Structure I
Amino acid sequence: MEKFTVYTGTTVPLMNDNIDTDQIIPKQFLKATDKTGFGKNMFFEWRYLSDGEAENPDFVLNHPEYRQATILISGDNFGSGSSREHAAWAIKDYGFRAVIAGSFSDIHYNNELKNGILPIVQPLETREILAGLSPDEMIEIDLPNQVIKTSKGEFMFEIDAEWKRKLVNGLDDIGITLQYEELITAYEKQRPRYWQ
């Protein structure tokens, strides 16, 4: 998993409350299991017109000034609904490295963390400031110091210490297991093999 230490990027506001996982990635796109290719269908019903091909010019992610944004600013209860991990895969595949919301569904929050996306909880006042930033303003998210730095001020955030350690070191579940690769290999070498 890619490390998340100090990240700089631009923001895009999508301040809807209760954005659920079916809105993030609709059920018809849940056929793959390799974590890639989902970004093009993220927010499908909002991003595209009824033909499913032409972009909806009114949707914020289709505005030219927001196409390169990598930090999503959103409302309360982000990622509610089903537990599909595909929603986090779509967010990451699209290019977002962080989502700043008023609150997250517990399962989706953990799915983002497991996939190297930093979910940050901030009050409405802070999110309104972030949503009002110029589309070309680069902001900094400093995970080791747990602070968002912008031209309008600095905003502290909370994160579980263990998840912080994992993100800063780029450790997913497999990466954590591989820290013990030498011990695992040594154990496998001395283990009796009954099938030989």
Structure II
Amino acid sequence: MKEILARYIPERAINMAFDLIVKCNVHLKIVNERVTRHGDYRKMPDGRHQITVNASLNKYRFLITLIHEIAHLVAFEKYGRLIKPHGIEWKRTFQQLMLPFINPEVFPSRLLPVIANHFRNPRASSDTDEKLSLALKQFDPQNDKNYIFEIPLGSTFRLYNGKIFKKGNKKIKRYECIEISTGRIYLFNPNAEVELLN
């Protein structure tokens, strides 16, 4: 398992992550990319704990996702299954589990302040934290995608599922975008990745 982890997370995090996986009796599955999520946790019918993480994530996002999912398992075991999946119990558990990893031996120094800030009040997804999402993107392979906030007002873009939208105005934190084929309005986070068409 350590050899497998070495392909996906920072070297100095391997032993700590491996110990957590063993301690929590996790069956870790590394899967092909799912666009809608980076990872997930579920308790299997036979009682085993299964965590899946996308293989395509960069090593820093992979580590954060892995600990995020382990935090679900630990929080449910400690507080019971009736807690909110991303409620206060999960947040505290995630903070505690992540703390040993937040150091310059694991994360590059330019990422540390952004990560430390995120973990003051972790969100349900690192993607909803614009600053963290942008900071982590620097370590992704180059692609032809843009963030919504980067593209001009009124431009059209395509999503991963082929749907085409026109970018509208920002409403509080998200952008109103019109789906071209239906005329329906959808709200997009500023850091949603899209393919610019014009």
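What follows is calculated from the coordinates using simple rules that are stated; it is not laboratory data. Nothing here was measured: the structure is a model prediction, and the numbers come from that model. Cβ atoms are built from the backbone, for glycine too; each structure is taken alone.
Below is a table of values for the structure above.
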| item | result |
| --- | --- |
| Winner on distance in nm of label points 7 Å out along Cα→Cβ at positions 153 and 169 once structures I, II are ranked, highest first | I |
| Structure with the greatest value (metric percent of Cα pairs over 19 Å apart, for residues 49-136 alone, set I, II) | I |
| Given 19.0, 67 for Rg and Dmax of the Cα atoms in Å, calculated: source structure among I, II | I |
| Given -7500 for helix-only ellipticity at 222 nm (-39500 (n - 2.57) for each DSSP H run of 4 or more, over all residues; to 500), calculated: source structure among I, II | I |
| Which entry (I, II) yields the derived value 18.9 for mean count of other Cβ atoms within 10 Å over residues 129-136 | II |
| Top of I, II by FRET efficiency 1/(1 + (r/R0)^6) of positions 33 and 161 (r between Cβ atoms, R0 = 25 Å, to 0.05), largest first | II |
| Relative contact order in percent (Cα under 8 Å, 6 or more apart) - highest-scoring structure of I, II | I |
| Highest-scoring label, criterion being distance in nm of label points 7 Å out along Cα→Cβ at positions 89 and 105, among I, II | II |
